[in-house]
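Listed below are the structures to be examined.
Every number in this text was worked out from the coordinates using simple rules, so none of it is lab data. Worth saying up front: this structure is predicted, and the values here are computed from it rather than measured. Cβ atoms are built from the backbone, for glycine too; each structure is taken alone.
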Structure 1
Amino acid sequence: MAKKIADLLVENLVDAGVKRIYAVTGDSLNPINDAVRRDGRLEWIHVRHEEAGAYAASMDAELDGIGCCMGSSGPGHVHLINGLYDANRSGNPVIAIASTITTDKFGMENFQETNIEKLFDDCSKYCVMANTPQQAANAFQSAIQHAIQMRGVAVVGLPGDVSEAEVKDITVASKNFYTNSIVTPGKQELAELAEVINSKEKVMLFCGYGCKDAQQEVMELAEKINSPIGFSFRGKIFFDKIDNPYAVGLNGLLGSKSGFKTMQEADLVIMLGTDFPYTDFLPEENTMIQIDDKPERIGRRAKVDYGYAGKIKDTLEALLPMIIKKSDDEFLKDMRELHEDQEKKYASYVNERSKDKFIHPEFVASIIDEVATDDAIFTVDTGMSAVWAARYIRGKRNRYLTGSFNHGSMANAMPMAIGAGLSRPDRQVIALCGDGGISMLLGDMMTISQYNIPVKMIVFNNRSLGMVKVEMLVAGYPDWQTDMKNPDFAKVAEAMDIKAWNVEECANVKDIIQEALNHDGPALVNIFTDPDALAMPPRVDFNQIKGFAKSMGKLMLNGQTADVIDSAKSNMKYLKELF
């Protein structure tokens, strides 16, 4: 049998390190499906919705360096877009194949015809339509190199007739060429950087995901200059550890007072590998340094005084010998004391008494943190689930935590757990799901069941769009259309052959979560949490307080006094912090 372009694609993917493909087969995708079957080296994961496949492929890329998803003509590949936006903004190398109608049908508004280059241009680093076999061969090679080198999504549009064409006189390499280069600022720039750090007394390190491979170097720098370490949500899991004597917490919308105050009071803030999006929480008066291996990111969020292009690990290795050890640790001690006080407050919230079906989500998150393994992988939905993860899930020996932290999409936790569970079957994978999030892609729980992926889904079932509710209240709107009528998620899971439990009482939370984590196979725990649980950001301005009071007044005028009282009771612990 003659080799086809679909076979060449499979060879390219295997050579690049792809282990599996997430897709719903059919139509123009069938030639690739058959090539995968005949080759036997790639696993085909039949997802129920292509968006879930894109999220799962993104997780493959985050953990193993590359992932792959596919969608068939028209609606099939259109469904990939939201997950690809998330992958691209997260810097995850994903190869997306958008198969499409045959080339002779282009330009006539044919059935399921789309303009692939226009469609995917904004959610990719590379996008090309392969109209001939030679062009397809070039595109496969170029897409893989773009995805890995530029850290993002590469899309190849592939017509069905091109997939089926024979490989003849193809002149292109099928290997991926990538070098893990050392990237640092130049000697003069390093000297300037060291001089600035050495001249400042109160220095804060603010660390993002770019510090993932530089944890040791960050700790050495913090020790040398007595610097508190703050972190973004994506950098949290690497530094938010009980035994880290420099940690002062998160800053940003989900941050803590200690993380915010440290950044405001430091003479010098050094942003390491973070493209921090919450500009309202960044200081304007002190000196700021930003180091990133993507120089185009420097200064686009913060008032940066000194910017340097370099990988964090490489840069700190070169910088450390030039740094003079600081003896004054008063700033570090003060900020650590504030941080420890904040941690005690969070711990006290855990012990608040819960009513049946109104279990405090803080308590649930703290239990998960307590009983999960030291190398667990957590995927977190956007919304209130992210708040509780930010406050209570701590880094341990080799834990990992991720979510839609750059794109902010709902429904990401469960499909990301699919990718994590397949990539790391030897590790505990826990998806912290909101009821709104898991409802969106509920069908792909059947993918988890079909492939017996041993992920554990913890559903924070607060019967509402909790984060949206908070947004409306602080803006002065009465919350409306945020309540949700949910199915019995445990029964749904059981119908899909997934072990499941409902938890309605606080006393049962720990035992059932522990039982679920110990279960040999996929499991779901549906926990009825308090829909009025609130989370205060580290800085609340007067307009937000006024908006909250205004919305409460509107609710009372509309006959919802009981709801206002319930909300106040549930959140008195947080409201006290405002005054």
Structure 2
Amino acid sequence: MANKSLASRKQTVIAIFLATGIIFLGRLFYLQIIDDSYELSANNNVLRYVTQYPARGLIYDRNGKLLVYNEAVYDLMVLPRQVKDIDTLEFCRLLEITPEGFVQRMKKARDYSRFKPSLFEKQISKETYGYLEEKMYRFPGFFVQPRTLRKYPEPMGAHLLGYVGEVNQSIIDKDPYYKSGDYIGISGIEKSYEEDLRGKKGIKIRMVDVHNREVGSFQNGLYDTLAVMGKDLYLTIDAELQQYGELLMQGKMGSVVAIEPSSGEILAFLSSPTYDPNLLVGRVRGKNFSELSKDPVKPLLNRAMMGQYPPGSTFKMVNDLVGMQEGVLNTHTHYTCQGPGSSPIRCTHHHQSPLDVYVAIQQSCNPFHWQVYRSILNNPRRKNVKENYTAWRNHIMSMGFGHKLGTDMQFELSGNIPSAEKFDAIYGKGRWNAMTVRSLSIGQGEILVTPLQLANSAAVMANRGYYIVPHVVKSMGTDKHGENKFSKVTSTIDPAYFEIAVEGMRQVATMGTAKWYQIEDITMCGKTGTAENPHGEDHSLFMAFAPADNPVIAIAVIVENSGFGSTWALPVASLMIEKYIKREVARKDIEERMINGKLY
């Protein structure tokens, strides 16, 4: 019995050892033949993981003209633990850096990680890369990573297109897509459409020999992933019109915004002074940005969306529309004007008196529009001034003032149409009235608008009461035409009243302050404005659309510190309209005067 028991135990022990051996052999077979994850880990010291940066999407204008493309550059990367016994002086000579600069860069790389690659020198040119590549074997631990930078074939549209810059730690913390050394859209279209333009990063795993030379891809690229290029963008901008506007506005501070009324597509979007967008690309970006930032005329400021100005007389038709909607104004209403002797708001013109709404718009009569505004705020249909003012404000905001329009560009400001509560805080509840805030009747006082809003108001007039949210991207990807996904916003004003305001604007262009700048065969409807500026000379403003019937362009021009609206803003706008509709400008004398006119 004892022998039997001993034999049984022996067989059990043998079985256990055999089972254990089989398990170990099976696991070893799996690890060595089937699962290569440990092989990958073991080979980390001879494999190089190179990020494949995608090219950003190209940007075209509405007619297919290329505005932004990509140019190859190279980043020099370093893996600190592999850097041994190199000729530092020769290396510095090749890169045109100082030995002190080398030490600083190496310290920064080691502080980041001794075992992970980091950026040593960014954006090396093709020429530098050409002769550096031949000697890379002499500098173990260094390798080159290709990427692209933006290039602008024409120095135009800087504020519209925006620029690309390196991510900071705050961006990295918020979005795991970005790593140190990555680029991101900072402003303009580049920022607004970053996720579409940036594409998708890939990776290549390369085998490297002891001499820092790549000897091939790991496992024939089995674990490589391809970079996916960003989507191309087709803008609503007419590049030829944009360039022409920038030419007319050179030497002037201000902005031009032009919109296609039927679609809300922005045809021209410029801020002046501007700058060559190529200045903010590559290794010179930091230096140039600093110089532009210090320039007293503020070329980096996007005045088209971030400039806020009193609208002056360009606001008068808006007040008239509210008056008609509120039942206190019609075509039979007449008010007296006593010219410069008018009170409490004087008139700057001499014209017939009394006058109706058509002549009041045509001649830009301040007293008439003050009387309309007073009638709105004293309207007996509501119980007090505050309620009437709130109703006035709601009508005004329905036409696109006092709030962001929701365009597809970043950093849009809202302008200002002050609330009744704001006046309560300033003057006290029940202690203010039409007389207190009378300057709002002629587009002064607390009212502020952006050039984008002013151009949009011209589109509202052109459409007789509505606008499509202004936007600058027409389509993306392979669809060059796209579908308009921007909403239609209808004002609270009856479309019939717009016909009256539009007729007044037509008379401005044919018989009033804009009659000297009529365009042959094109009926323009517009309104000049001279906005008081507490910081210097008055601003020159003009808003218009054309043709009067079936309009194709609405435009606003603001020229800072330049006096009357008819002196600078009006001729610039009329030339832009002529250029867009006819493609050629016949009035060369006016064109030459605008191009050569320098105001700063």
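Given 16.5 as the derived value for mean count of other Cβ atoms within 10 Å over residues 100-107, which of the supplied structures 1, 2 does it correspond to?
Numbers: 1: 16.5; 2: 13.5.
Value 16.5 for mean count of other Cβ atoms within 10 Å over residues 100-107 corresponds to 1 out of 1, 2.
For mean projected area of the Cα convex hull in nm², find whichever of 1, 2 sits highest and give me its label.
On the way: 1: 27.8; 2: 43.2.
Comparing 1, 2 by mean projected area of the Cα convex hull in nm², the maximum is at 2.
With P(r) over Cα pairs in 5 Å bins from 0, in percent, for residues 164-275 alone derived from the coordinates and found to be 2, 9, 12, 13, 12, 12, 12, 10, 5, 4, 5, 3, 1, 0, which of 1, 2 does the value describe?
Details: 1: 2, 11, 18, 20, 15, 9, 6, 4, 4, 4, 4, 3, 2, 0; 2: 2, 9, 12, 13, 12, 12, 12, 10, 5, 4, 5, 3, 1, 0.
Only structure 2 yields this read-out.
To test your reading of the models, identify which of 1, 2 gives -10000 for helix-only ellipticity at 222 nm (-39500 (n - 2.57) for each DSSP H run of 4 or more, over all residues; to 500) when calculated.
Details: 1: -12500; 2: -10000.
Answer for the origin of the read-out: 2.
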